[in-house]
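Pasting the structures in now, so scroll down.
Derivation of every value follows stated rules applied to the coordinates shown; laboratory data play no part. Since we're looking at a predicted model, the values are computed, not measured. Cβ atoms are built from the backbone, for glycine too; each structure is taken alone.
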Structure 1
Amino acid sequence: MKKVFTIIAALAVFTNVQAQRYKDKVFTSVSVDSVVYGNANTFSNAPQDLKMNIYQPVNDTATNRPLLVLAHGGSFIGGSRYSPDIVYLCNEFAKRGYVCVSIQYRLGVDYIEVTQGFIGPEFAKAVWRGTQDGRAAIRYLRANASTYKISTGQVYLGGVSAGGVLGLHEAFLDLPSEVASADPKIDTISIGGIEGSSGTPGQSWRVKGVINLCGALGNVSWMSNNKNVSIFSVHGTNDATVPYKTDYFYAFGNQVAKLSGSFVVDSMAKALGMKSVFYTFKDAPHVPFAPGVGSAQSSTAYMDTTEGLLRDFLFENLKTQGVGVNNILAKADVKLYPNPAKEMVTIEVNNGTKNVITLIDLSGKTIETIQSNKAFTNINLTHLQAGIYFVNISNENGSVTQKLIIE
């Protein structure tokens with residue numbers, strides 16, 4: 001009976017556990033690189049290097065991976081690319097096979113202007129600088145797509161609170177006529193126009209989707225000429241910082257500007273026939289998944305919900321568009337024969353070329369690892385004892401584990 005339970009446990013661990021790249025966490029380790037993606041002037045006209053942290057799964061051989069670019073919260077006056085909620089999401093989705101990026105964007109307002117009654121325009125300029133930096137980050141990553149193995153057609157931008165505001169404005173506030181109608185009005189020409197002056201010129205900053213975690217948009221009518229952009233949103237109904245519906249945003253006790261929160265963004269998206277997934281956190285405050293908001297147990301539960309919903313949104317998006325997911329290495333793509341085997345087994349792989357074949361015994365110990373660029377690979381089994389083994393095949397399209405019986 002003990003042997004039966006051992007076999008069942010081993011099967012649960014090894015059998016096809018990595019077939020769902022982009023949905024399941026198929027990698028255990030993530031590398032992080034910090035790079036400068038641009039340089040631009042702050043609110044005080046001081047030049048600032050703009051940095052991003054790039055999270056990638058270790059030992060990933062895929063060459064055409066979706067990109068998630070996330071921005072931290074902080075009302076455009078504070079925050080860091082090391083914000084715990086952003087770091088957590090970047091790590092968790094890099095383990096699923098995405099390239100994830102946490103960006104630092106320009107922060108701050110001219111407090112002299114604020115005290116003289118120009119709080120609305122000052123915050124509008126801060127949002128605009130952040131929007132420009134989001135565009136600069138996308139341009140930089142597209143220019144270096146081959147280095148980071150990015151699919152330039154699968155780019156998602158957004159973030160938490162101000163990061164969600166940044167993502168929504170980057171995607172939808174993209175015409176001079178729209179900027180001219182913005183309230184409060186800002187002189188975009190003096191601070192870089194639609195494109196901004198930073199980042200890599202000649203590259204597109206357009207995105208496939210927006211990840212809006214408790215953010216808002218200045219005017220939902222701006223969405224009408226970008227119906228191909230999909231949106232993922234979560235928001236709490238008791239958010240006293242960024243409105244759940246449409247209301248004013250306040251800073252330093254003063255009314256700044258009217259914003260349309262996730263409920264209104266989702267409603268407009270559905271009216272326009274856009275793809276939008278929206279989840280309401282009933283009675284929840286602003287960013288309820290952030291550390292320190294509520295109890296540790298509740299913030300973890302909110303984050304688990306957010307992560308799971310975002311996972312499903314992205315996976316379904318990729319599957320619908322036929323990019324990446326349809327090319328995932330699946331159980332049907334791998335054949336082992338004969339099985340049961342005695343002296344030799346043939347591994348046939350019909351999806352991918354850069355194959356790493358690992359033979360694992362019932363205890364989880366690696367017996368042998370073979371690299372092969374062939375569709376058919378033969379493995380000599382004469383040195384192995386009879387029993388149950390597992391063969392893991394991983395390549396640029398994912399990973400699959402199959403059971404092998406040696407007689």
Structure 2
Amino acid sequence: MKNFEFHNPTRIVFGAGTVDRIDQLVPAAARVLILYGGASAEKTGTLAEVRKALGQRSVHEFGGIEPNPSYETLMRAVQLVQAEKLDFLLAVGGGSVIDGSKFVAAAALYQGEPWEIAEQGGSNIRQALPIGTVLTLPATGSEMNSGAVVTRKATHAKLPFRSPLLFPQFSILDPSKTFTLPAKQVANGLVDAYVHTIEQYLTYPVQASVQDRYAEGLLQTLIEIAPQAIATPDDYATRANLMWTATQALNGLIGAGVPQDWATHMIGHELTALYDIDHARTLALVLPALLNVQRDAKRAKLLQYAARVWHITAGSEDERITAAIEQTRSFFEGLGIPTRLSAYGLGADAVEAVLQQLQAHGMTALGEHRDIDLVRSRRILQAAL
């Protein structure tokens with residue numbers, strides 16, 4: 001196991017009926033900006049609950065944050081924060097809203113061009129507004145980590161950034177808030193959490209038994225609950241396990257002291273930026289192909305994954321690895337999420353376009369071994385056709 005430091009200051013308030021705890025968690029004198037996405041937060045009554053919990057505080061609202069939040073939209077929120085001298089952000093939604101709120105939190109106090117925050121990966125963040133969240137879509141784990149991703153539409157750039165200053169102060173996790181989600185979004189959440197776990201687990205062994213077993217447990221949980229999570233929207237126990245698993249998948253614990261990959265995410269980000277494919281769906285496109293191309297570098301962990309997660313123990317090593325990769329592909333496809341670029345009408349031209357973007361953004365040495373150069377990225381994308 002590698003040396004590591006772990007610190008996560010986010011308070012989790014989990015369970016039904018917990019939105020009213022906001023009154024205790026947001027300072028009484030705070031000037032609050034509620035950030036949210038589309039009309040669903042209003043229709044489901046969640047926004048009304050949030051407003052009620054905030055009581056007599058000074059409150060402004062900013063809606064319309066897109067999936068894959070855009071710099072252009074978020075800068076309007078920054079202007080509102082600055083004009084009204086707001087000092088606390090409350091994100092109501094899923095990962096996109098929370099990610100966008102993190103950008104606003106940093107950009108509102110940034111001295112310079114705010115896009116530099118994304119360009120420098122957050123290393124230039126010196127201060128940020130405090131954030132709280134009310135999670136309505138379990139997927140990205142943004143509610144309990146310090147990272148985010150933002151897209152600049154003008155240049156088709158989707159870049160990640162992080163800073164210890166961007167941990168939410170608290171996150172409200174009420175599984176009943178997921179009952180009205182469309183099945184497509186639930187499926188996306190399952191895949192997102194699954195691939196987050198894989199990116200930290202499926203690399204190479206470093207004798208980190210705790211992290212390995214923890215990650216395997218999360219993967220097995222997602223596999224087990226997936227059918228019920230899709231078929232029975234109001235099954236509280238299933239949605240509770242989905243929500244908590246998605247949070248655990250990216251709150252830092254399973255990634256502590258182990259090598260991490262993230263090449264699937266970096267390639268997937270370019271597919272989203274260029275073709276507006278849902279983030280989770282780009283992960284499903286890239287991961288099986290990447291595992292196949294990287295099967296030698298990941299051999300030991302792929303065999304462990306095959307045995308412990310999919311219970312594949314018969315056959316040669318190569319046969320077991322192939323079977324595990326195909327089980328992964330089948331899991332995604334069984335959720336209604338394609339694993340081939342052709343399903344989106346994309347072919348060789350898309351491969352070259354993604355490679356150009358990877359080069360433009362300096363993504364030329366990806367993966368846990370930094371061995372996924374543009375040549376290997378081309379092989380991965382071609383394998384996903």
Response to the item:
Computing percent of Cα pairs over 17 Å apart, for residues 130-193 alone for each of 1, 2, the value 53 comes from structure 2
Worksheet item: One of 1, 2 was used to calculate helix-only ellipticity at 222 nm (-39500 (n - 2.57) for each DSSP H run of 4 or more, over all residues; to 500), giving -15000; which?
Response: 2
Item to complete: Compare distance in nm of label points 7 Å out along Cα→Cβ at positions 218 and 354 across structures 1, 2 and report the one with the greatest value.
Response: 1
Item to complete: Can you spot which of 1, 2 the value 66, 44, 44 was calculated from, given it is Cα extents along the principal axes in Å?
Response: 2
